[in-house]
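Given below, in the form of structure tokens, are the structures.
Please treat every number below as a calculation from the coordinates, not as lab data. Everything quoted here is computed from the prediction, not taken from an experiment. Cβ atoms are built from the backbone, for glycine too; each structure is taken alone.
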Structure I
């Protein structure tokens, strides 16, 4: 990445767990210099496991309200990170007439994991940690310093 983006949109299928987690991480690391938002193809209910695993690392996403592409107040972003195939299609459609970079990071949906609470939380932690690492690595070369070091 040549220059840091001034605005980033993360998107997934329901804006209920993956994109809110990515939004929370980006705001935590770079919210002092980058405008960050998230959306989904359709609005779901915020996932409690996502809230729990983000809280474990000191990021509160409990006030996040899922929204769709149609609900966005601003559609002008320098970078859109789509985390599911459906979201990728939505992002491409939204940017058809814009000069916006769209990247596709097909990210596992941890809500598909069945099992007891600990097994499910482990899947969510894995996605959270993957997003943290990928986001930090993406912006590492852009000249944008994170507000806090990664865990």
Structure II
């Protein structure tokens, strides 16, 4: 079953079970997927699995940012809701890479582009991100690359 179909099926199931939080989170996700299809003019054939994963990843990042902002504002009730939505959405992400796996790929990317200083950060990220997109947290990838480039200075 394709990822979008799985999300639609789970949303229907959550609605029948009267699970309001899950229903709401999945409906927002489906809406984001539909908006991306319209944006890319792919309403008829739909998005590829990779594009759907990108949308899920984007929505997950929005929830993380919102959770942080709510916590900073002292609104733990809303922050907890965002955290629960993150847990729901993360179930639709492919298995995430470990920091060690990302570090190995990052080391290879540093060698490949001949990066030596922090000014080469963009080149390394450009070479690395296609390999880890949707499989690793962007913040972790960025941190690992900065550490590697910092060691080379």
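One of I, II was used to calculate distance in nm of label points 7 Å out along Cα→Cβ at positions 56 and 104, giving 2.4; which? Of the structures listed, the value fits II.
Between I, II, which one scores greatest on distance in nm of label points 7 Å out along Cα→Cβ at positions 16 and 120?
Working: I: 1.1; II: 5.6.
Largest value of distance in nm of label points 7 Å out along Cα→Cβ at positions 16 and 120: II.
Using semi-axes √(5λ) of the Cα gyration tensor in Å, for residues 32-87 alone as the calculated read-out, with 21, 16, 11 as its value, let me know the right label among I, II.
Details: I: 21, 16, 11; II: 30, 9, 8.
Only one of I, II returns 21, 16, 11 for semi-axes √(5λ) of the Cα gyration tensor in Å, for residues 32-87 alone, namely I.
Looking at relative contact order in percent (Cα under 8 Å, 6 or more apart) over structures I, II, structure I comes out largest. Taking mean count of other Cβ atoms within 10 Å over residues 72-79 as the criterion, the largest value within structures I, II is that of I.
Calculating mean count of other Cβ atoms within 10 Å over residues 24-31 for structures I, II picks out I as the one with the greatest value.
When helix-only ellipticity at 222 nm (-39500 (n - 2.57) for each DSSP H run of 4 or more, over all residues; to 500) is calculated, the result is -25000; to which of the structures I, II does this value belong?
Working: I: -12000; II: -25000.
Computing helix-only ellipticity at 222 nm (-39500 (n - 2.57) for each DSSP H run of 4 or more, over all residues; to 500) on every structure in I, II gives -25000 only for II.
Which structure, out of I, II, was Cα Rg over 2.2 N^0.38 Å derived from, given a value of 0.98? Among I, II, the structure yielding 0.98 for Cα Rg over 2.2 N^0.38 Å is I.
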